[in-house]
Structure 1
Amino acid sequence: MHTIKIDKPDNFEQKFKEAIKESTSRAITFRGDEKSGYASGYGFEGKYLVGNRTITITILRKPMIYSMDRIKAVIQSYLNDPKKE
C-alpha cells in the first residue's frame with residue numbers, strides 16, 4: 001500500500017465531475033463522491049479522501065511497472081485536465 005498527497009486544485013468539484021465523466025470512456029470505475037471513495041481500472045485500485053487543501057490517495061494495488069512518482073504525476077495531470085491524460 002502506498003499513499004500519495006496532492007494539493008487540491010482550484011475548482012476541484014467541477015474538475016472532479018469532469019474526471020468522473022471522462023473516466024467512463026477509459027474503463028475506470030469510481031464509487032464515491034467528491035469527498036471520498038474508491039477507484040479502479042487498468043490494474044490499479046485505490047481509495048481517496050479529499051480534505052480542505054489536500055487529496056490523500058491510497059494505492060491498494062498497482063502494476064509493478066509503474067513507479068509511485070509516475071502515478072502521482074498522472075493523477076495530478078488528470079485532475080488538472082481530465083481530457084489530457
Structure 2
Amino acid sequence: MSSQIKLLIGNGKITGIYSDALIPLIESGLSNVRRVSNVEPSNSCQTFGMEWTATMIDYDTVLGPFPSRAQALEAEIKFLEERLFSCHK
C-alpha cells in the first residue's frame with residue numbers, strides 16, 4: 001500500500017482517499033468526509049477461511065472476493081485512484 005497522499009484540488013474542493021495522515025488537514029477547517037466504499041467479509045466463502053470483498057458504493061461495483069482484507073483494501077484504493085486521478089496525471 002502506498003504511503004503517498006494524493007489530492008485533487010479544483011472547484012473550491014479538495015478530493016482524496018482518506019488516510020490518517022490527513023487528520024491535521026481535516027481538523028484545521030471545514031471538511032466533509034464521506035464513505036464511498038466498504039471492505040467486508042464475503043458471504044460466499046468457498047474454501048476454509050474468510051474471503052473479502054470491496055463494495056464501491058458510488059460506482060455500483062463489487063471487487064473480489066480476495067483471500068485477505070489487505071488485498072481487498074489494496075484493490076479498493078487502486079480502483080478509487082484510477083477513477084479520481086487518472087484523468088489528472
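Computed from the coordinates by the stated procedures, all read-outs in this text should not be read as laboratory data. Note that this is a predicted model, so its numbers are computed, not measured. Cβ atoms are built from the backbone, for glycine too; each structure is taken alone.
Each of 1, 2 could give relative contact order in percent (Cα under 8 Å, 6 or more apart), but the derived value 35 comes from 1. Calculating mean count of other Cβ atoms within 10 Å over residues 28-35 for structures 1, 2 picks out 1 as the one with the greatest value.
Supply the structure label, taken from 1, 2, corresponding to Kirkwood radius over Cα pairs in Å with the calculated value 12.9. The correct label is 1. Match the computed value 20, 36, 25, 15, 4 of P(r) over Cα pairs in 10 Å bins from 0, in percent, for residues 12-59 alone to one of the structures 1, 2, and report its label. Considering all the candidates, the number was obtained from 2.
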